Structure I
Amino acid sequence: MPNAMPGAMSNPDLPIWEGMLAHLRREHPLICRRWFEQLEPAGLHEGVVGVRAHSPVHRDYLRHDCLEAFNDAAVAASGQLVAVRFLGPDEPFGQPATPESPSAPFTPSERSRPAGAGEDNQRGNQLPINPDYAFDSFVIGPNNRLAHAASVAVSEQPARAYNPLFIHGDVGLGKTHLLQAICLKLRQDNPGVVIHYVSCDSFLSRFMETVREGQLADFRHEFRDVDVLVIDDIHFLAKRDRTQEEFFHTFNSLYQASKQIVLSSDAPPEDIPDLEDRLVSRFKWGLVAEIQPPGYETRVEILKAKARLRGFELPDSVAQHIATRIDTNIRELEGAIVTLQVLSSVEHTPISLDLARKAFGAGPSESRQGPTIETIITTVGDFYQVKRTELLGKRRHKSISLPRQVCMFLARKHTRHSLEEIGAHFGGRDHTTVLHAVRSIDSKRTDDAAFAETVDGLASRIR
C-alpha cells in the first residue's frame, strides 16, 4: 500500500480503501492492473470516495473503463451507499461535488480538462488512451524492431525524426500499442502538447458531419491546429474521393508547419486500394515500417508481459504452452490471458499448466514430437527430386525456388521456429524472404486446387 498523499483518507477510513482493492482483485480480476497499487485514497466526503491517479491518462482510463467496478467495491468495503470519484494528481477533493456515474462519468468542466495545466490540449472524438500501451510494456522482437525504434524516435523528436511515420501490418500485431505509446510519451514529456488521436472512421464521420452542417472551418481547426495528428486504420480512406482531397490538404498543412503525423494501416501505402497517388507519395515521405506476426519466443514474452500488467506472473510452462497453441496475433494472446483468469476465478484454482491444457488443449509437442526443418527438407526434396544442397543454396530456378518456398511455408506452419530462424536455416536468408515465400504459397494454394492438395499431402507426411 503506497503512502497516502496530503489530505488523503484518514486512518479510520484506510480499511475501506484496502477493502476496495481486495474486493476488486476478488470480484473484478479482469480490470485489475499492477499500477492500481499506485492509486491514492483521497478520503470519504459526503458519500463520495476520492481515488487519486498519478496521471491524467490513468484518471481518464479509470473513468472510462473502471467506474462501475470501483463503485461496487466502495459499497462492499464501506457497507454504505457511496460512489467513487477519480481525480488527477492536482485536482482538489473534499468540496461539494457530483458523484460520478456510468451515465455521467464526470462534469463538462472535467471532460474538457487537459492533460497539462490549464491548456486545452484535448480534442473531441479522441480514441481513449490505455496506460497499458506504454513503450515499456511493448515486447520487442525481430518482427517489430524497426517500427518500435521509429516510434520511440518520433516520441522523442516529433516532426524531426520521421515525418510522417507510417506503420502497417495485419490486425492485432501491435500497431495501436505503438500509436498510443507515442501519445503517452509525448504527454509525459510535454503535458501541453496538443495531440489529436482518432480512428480514420472518426475522421470520415467528422468530415461528413461538418460538411453537412456547413462548419468545415471547425473541422479544419480540429485537425490542423495541433502539434501531433495520429490516425489509426488510415486504409479506410480508400474509395473516399472527397475525404481524400480534404486529408491531402490537412496533411500538407501539418507537414509544412513541421507538425508530426503518425498513421497506421493494414497494408503499405502502395497496396491500399483506390488511394490517390499523391497520398501514396506523401505517406512514403517519412518512414514506412512493417510489423509482422511474432515468432514463438516473442509470443512467450508477450504472454508474460500481458500477465504482469494484470498483476500476476505467468509460469514459463504456461506461456510456452499457449505460445505453441496460438500463433496468429497479439489480441488472441491477450484473450488467452483473460480466458485463464476467468477459468482460474471460476474454478478457484491457481493458473497452472494443467489449467492451460484444460483451456486450450494439449500442444502437439506434448502428444508427439513435432516435425523438424530437416524432416521438412527431406520430405519436400524427395517429392520434388531436389537435393538438400540445392534447397539451401542460392539458385533461383523455378524447379528449385518453388520447393524451397514450400519448405519455408511448411516450416512456418508446422514448427515453432520464427521467420528469422527459418531464413537462417535456408542459407542465411532474411525474414522478408521467408514471409514472401509463405505468402506466395498461400496465394498459389488458393488459386490452384491441385497444388493445394500437394502441399496438404506433404504436410500430412511431415506430421
Structure II
Amino acid sequence: MELTKILDHISAIQVIGEVQRQDVSGMYYDSRRVQNNSIFVAIKGYKTDGHKYVLDALNKGAIAVVVEDGNAVPDEIFVHQNRAKIVVRDSRIALAQLSNFFYGEPSKKLKLVGITGTNGKTTTSYFIKNILEANDEKVGLIGTIANYIGDKKVYTEMTTPESVEINKLLLDMYQEKCSHAVMEVSSHSLALNRVYGINFSAGVFTNITSDHLDFHGSFENYLNAKKILFNALPQSAFGVYNSDDKNSLTLIKNSQAKTFSYGTASNADFFFYDVKYDLSGTSFALTYKGVEYSVSTSLVGEFNAYNACAAFATTVLLGVKESVAIEGIKTMQHVPGRFEVIGVDKKVIVDYSHTADSLEKTLLALRKIVGGRNPVYTVFGCGGDRDKTKRPVMGKIASELSDKIIITTDNPRTEDPLKIINEIENGVTKKNFKTIPDREAAIKFAIENSESNAVILVAGKGHENYQEVNGVRRHFSDREVAEKYLDR
C-alpha cells in the first residue's frame, strides 16, 4: 500500500521532507523491529520514549516517521535523507488510524465483541467464544491468557495489545474465516487509545472496583476509561451491562448503542436467580422475555453466574438460540487459573484473584461451599509497581475470611518484596498469618502444615507461568507447585 494513501488517514500538523510514492512494508512503534520501507511511530511510553530511537529507525530503512515532538530530531536529517517526518498531536491515535487503514479496517469485517470491567473479562470471553463455537461459528479471541484464531493459540504479553497488533490479529482472524471475535478491553488500552477506531458490534461491562489507581490516579478516571468503550459503540451496535453494579448507569450514559441489562434484580432484561454452587459447579435460573431457562456450568461461584449470564445475553442478542447458548455454557471447560480445583481430599484452588474485590468474592464463595466443615488457608501476595492502596485491604480481607493466611510474593517486579509484604501485613486484623517470602515455600508450607481436609486458596497469579523479580522473569506456576507437593 502506497505511503501517500496511508498518510491521508491521519491529521498531520506538519510534514517535513519527502513523502515517497512507494509501498509501505509495515509499521512499527519498536525501533528494533523496523524494516526497510516501513513507518516508525514514536510513542511516549512509561519506561522510555520512542522519540529517542527515531535515528535508529531511519538507519534501519524507515521511509516515514510519525512524532508528537517535532523538535526530537532536526528537520534537516529528513530533508537530507529524502524521508518524511510527520508531526501529529497524538502518536497513539495516529498509530491506531494508520494500522486500521493499513490492514484494511478488519474490525468491520467481523462481529467483534469488546468486554471491559475489573473482574470477569477472561471467563466471560471464554464463555462467549464457546457459545459461538457451539453455534458452528469460527471465533477469534484476544485476551489475558492467550490470543486464539479458532483453535490456534497465539502468544500474548498484554491483556489488550497495541493497536497495530490488534488490527493485524483481526485481519488474520478474518483471513482464516473467523466470523466473530471476542476481545478483553482493559482500562489501560482504552486510556492509551489502543482500540481507537476499532469497530465493535457489541460491548460488555462486567463490573468495576478499585484497581489500577497507580495508573489512572482516581476511581473517577478509572471509570471514565472503561466508559470509552461504550461511548465508542456505533448506533448499529449493542451494549450489555451488569445492572447490579452501581456505576453501570454512569458507564452507559450517552452511549449511542442500544443497551441491555443483566443481574439479580427482577427488572433486568436478563434476570438470573436461585444461584447454587459447590466445588463441582454452579447452576441458576435465568429469565429473558418472560421465559425461564435453567443454566449450569462446571465453573464455581456466584461470580461465574454473572459471567455466564453476560455471555448468554451477548450471544442471544447476536442471534444465537437460547438453547445453544445454554449448551455452550454447560460444555465450557475450566479457564486456566480461574478457580481451578486440584487434589482429592485436601484441595488447592488456584485462582487469579489479584484485586481486593475478586479475593473477597472468591473467599466468600469458598466459605459458602465449605460451610465451616473445612479450614480455609489462603496463600497470596501483591504485585510490585502496581496499585499500592489495595495491599492492606487485601490483607484485611484474607485474614478475616481465612482460618490461616500465608503472605508471600506475587510478581514484585522492581519493588522490594519485603516492603510489599509489610504493606499487606498493615491491613491484617487477626494473628492468623505467617510470612514466607519464597512463593514455592509458602505453597509447600500451606499444603504440608494444614489439616487433611483443608481447602487452600493460592491467589493472585492464576494462569501465569512466571514470576517477575527485579525485571527478570523465571518459570513459575502455582498449579505445578501445588500438584508437586500434593503428590508428596
Structure III
Amino acid sequence: MNAFDYFFEHSKNRTKDFVLGPKEQINYQELYQKSFALAKYISVITEENDKILLISQNTIFFLIAYLAILKSARICVPINPDIEADNLIYIRNQCNSSLAMVNPTLVSRYDLKNIQVITDLNKISEWNNTTIDSIDQQFNDNRCAEIIYTSGSTGEPKGVMISHRNLIANTESIVEYLQLTSEDIIEVVLPFYYCYGLSLLHSHLRIGGSVVLNNTFIFLGSVLNDLKKYNCTGFAGVPSHFQILLRKSDSFKTAEFPYLRYVTQAGGKLHNIFISEFMESHPEISFYVMYGQTEATARLSYLPPHLLKSKLGSIGKGIPNVTLRVVNDKNENVHPGEVGEIIAQGDNIMLGYLNDKESTDKTIVDGWLHTGDIGIRDEEGFIYLTARQKEIIKVGGKRVSPKEIEEVIVSIPEVIDCTVFGIDDDLLGEAIKATVIIDKSNFGAIDQESIKAYCHQHLSTYKIPQVIDIQDHVYISSTGKKIKAKLS
C-alpha cells in the first residue's frame, strides 16, 4: 500500500479540520483532494522515482506538497529551510533533482538555477486531466518514499532512504503504544523535515486527529496558549524544549492544562532531574520517554509512563513489532549490566543511505540496524543509554561518559543546561570541559569553583571537569537540538 492511501484510509471524506490554528486551517477532505490533484500533475511532469526537493516551514503548503509526492510514487526530499548553500547544492546533486517545491515566502533565499521550481499550488492542485491509477496497481510498498538528510561523520549530509513500508510500520507502532484516537490534538513545534516531526504528522493523519502548527517555540507564551486554546491532548519535544519549559518559563510548572493527556520526549537523552521535575509539576500528564533514529524512520523504543519512577533513566524496550538487543563486538547479547551497542530489527528500518553502500553495509548487518549508541540492559530487559560511541572521553586511559557528568551538573537548581566534551590535553590525552548554561540573574550565585565543589561531592576525581565555561544562552537548531559546535 502507498503510505498516502494508508494515512487517508479512514478519513479522506471527513470534513473535520486536520490543521487547527490562528494562521491556517484545512480539513481532511480538502487536504486529500488537493494532494491527490497535485499528485496527478507531478506524475505528468516527472518520472517515477524522481527525487523532488521540498523546502517549507510547517505549513499547509508543506502538507499538500509532501503528501502529493508520496501519492505520485516519486521520492520526497524534505529540506531544512535554513540549509547552507553548499549543503543544498550537495543534496540537489546527489539526488539529481530536476524539481523543487518551495514555499513562496522562502524562494528568494536560494540559488535554484537550472531546476524547475513550483511555488503556487493553487492552480496546480486543480489538475484533473490525467490519472495516476496505474501507479497504484501492484504497488510495491518497499519502494523508497522519502529521503531524510542527517549530518554525516564526514561532515557531508547522509541521505536516509525511507520506504512506504517503513512509514506504515512505524506509524502503526506509534499509534498503538500511545493509544491515539481521533480525539487527539497535538501541538507541533518540531519541523517536518525532521523524522520526529514527520512521525507526528503521520500518526495523527492515520487516526483522524488534528495538529496545531507552531513554528515559534522560542516564544514560550504562544506554545502554552496553544495548549489551552486548542484543547491539545499531546505535546512532543526534544530535551531542550523540556529544559526551557521547566527552568526558563515562569508559569509552566504551575499552569493547568486540562486537556493535555500526554507528552513525548525523544531526540536525545533528557537528564533524570528534568523528568523528575516534570512528574512533580504535572503528575496528571503521562510522560513518554522515547528513543529513535532517522535510520529507524523515527521510533525504536519507549518507556511506559507508569514505569517512569521505577525505571528512571531507561529508554524502555522496543516499540511494538521492533526488536532491540544490546550486543558485544561479536554481536552476542551482553549480560545484564554489561555495556554493549544497541541494535534493532523491524519493518521500520531504512532501506539504506543514498549512494553510499559502504556506510549502509556498516550500519545494517544481517538485517540489524547498528545504532552506534552504547547502553546496558537490566535483568528485566529495560535498556539504559550510556553514550554514543564517538562521545566517550578517554582521560588518562579511563573511559568517561559525558552524560554522567552532565547529569550531576544539571541537578544544580540554577543550571538550565550542560554540555560536556573532551578537549586535547598533552598529559591526559583528553581533558574534560563543561559548558554550563545559567540565567543571567544567577551569575552571582554560581561560578566555576562552586560547580567544581559540587562535582567533588558527587563524582570521582578523574571525572571532574578541568575547564568550566559559564554562558547564559543555549544554542539550539530548528529541530530543538543543541548546536554543540557553538559551545566548544
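Hey, volume of the Cα convex hull per residue in Å³ derived from one of I, II, III reads 155; which structure? It traces back to III.
Computing helix-only ellipticity at 222 nm (-39500 (n - 2.57) for each DSSP H run of 4 or more, over all residues; to 500) across structures I, II, III gives -8000 for structure III.
To test your reading of the models, identify which of I, II, III gives 3.8 for distance in nm of label points 7 Å out along Cα→Cβ at positions 267 and 347 when calculated. Derived from II, not from the others.
Bear in mind that the values in this text are calculations on the coordinates, not laboratory data. None of these values were measured; they are calculated from a predicted model. Cβ atoms are built from the backbone, for glycine too; each structure is taken alone.
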